[in-house]
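Have a look at these structures, which come just after this line.
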Structure 1
Amino acid sequence: MRTTESYSRNDYKTARRRAGLTQERWAESIGCSVDSVRGYESGTQTPCDEIVLAMCEISGLTSLAYWHMRHKSILAEKTLPEVEQLPLPQAVVQLLCAIGEFQKSQTDLLALAADGKITDAEEWDWQRIIERLDAVIRAAIQVKVAEGGA
């Protein structure tokens, strides 16, 4: 499992700064101690989900919830795609490109799904479609967490 120490982003501090609050006022606003805030920002502590939810609501930085989940839980680490935080225009272009690639698979997807099962002979095509779908999901999340977005 990753901790806040294992990635370089300091989203907890970013959220506080975006809210325009000192560590003391932030601690009061999110319902924890100043020592806890210092721990979150230094990477020596990981806030619980309820604290992160409060941080998101107060700062308006909804992407904090994604980064927190992605780096807090081994389950999330294995199921949520790793994404880069890109400038919003670049993230949007990447999403539209991924959607365009996925659209090339629509006919194949319909044919594969028509009988309700994926045969051994269809497995390679199915995996190619899943890879394109995963690219759309990853790109959509990159739009959600893009620089210039929330």
Structure 2
Amino acid sequence: MRRAIQIGQLAKQTGLSIDAIRFYERKGLLKKPARSEGGFRLFWSGDVANLKFVRKAQQLGFSLEEIHALIILRDRDTQACQHVQQMLEQKLTVIRQKIEELKSLEEELRAGLGKCLRAMSRTRGSHGKSCPVLEQIARVDLTERKQK
């Protein structure tokens, strides 16, 4: 016989907070639970599996809206692979764009660090009048203001 659990036990089994579980319920990622005579939410093993599914999908970078779509596809028990494939391809495109942005940011930071190190070596580690990186950032800010 299956045994219902309350929200605190569900939180322990899934590693989620009670507030997160309630949030997912409000967002429709978790079916509205039955209530005990005392008004407590009652959950089942399927709810544990659903919440673990949500957590894993979030770790893969899916938004709550996308996770909701995945749950619908999963629960329909139809040929969902094509839809999931499209979602994964879109997600990969976004991830690849972010990686390129991060690589560009890394290069900018590396260049800025190099400027700092060169400026400090010229002044023998003492604090010069200004920092070349701060000056560059200020110039960019002024340039952006003029363009607006």
Structure 3
Amino acid sequence: MLGVQIVDYRSDLAGAFKAMNEAWISRYFVIEPKDREVLDDPEGKILAGGGQVLFAFEGDRPVGCVALVKLPDGGFEVAKMAVIDSEKGKGYGRALMAACVERARAAGAPRLYLETNSALAPAGALYRSFGFTELPGKTRTDSDYARVDTWMELKL
């Protein structure tokens, strides 16, 4: 993780964004229509709305990614975070989350929000280590994704 660089989305990285996310989603869950919508058009579904897509690079190779989707209240949803399996446990997810917090603060966002599944324990531990707390009272109807059972927020 010594040489990690956080790089902004470029159109030539669209395939990497899609492949990294399809890999983890299909391993644990089912790729849903909302996943397809976002993964097939990150420029239209994330960037055009004021969001960002960030990549963790080791040398000249993307090893992880994350999206910041702009919310109506000026906050961002942390979405589509993925790290290549062979690179897990090396700190790339932490570097990506630190970049999310930094970017959101720089934009004056009031909060970061995310939706996850409790079965993804390492991800949940990462989010909690940054100060995310669970939002009570949410139900499956509060998400576009059937797999979501945990909603979290970090006030900035």
Report summary line: Value 2, 9, 15, 16, 15, 12, 9, 7, 6, 4, 3, 1, 0, calculated as P(r) over Cα pairs in 5 Å bins from 0, in percent from one of 1, 2, 3, is from structure 1
**Report entry** relative contact order in percent (Cα under 8 Å, 6 or more apart) derived as 20 - corresponding label from 1, 2, 3
**Finding:** 3
Query raised in the report: 1, 2, 3: which one has helix-only ellipticity at 222 nm (-39500 (n - 2.57) for each DSSP H run of 4 or more, over all residues; to 500), as calculated, at -9500?
Result: 3
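All of the numbers you see were taken from the coordinates with simple rules; none came from a lab. Being a predicted model, the structure only gives us computed values, none of them experimental.
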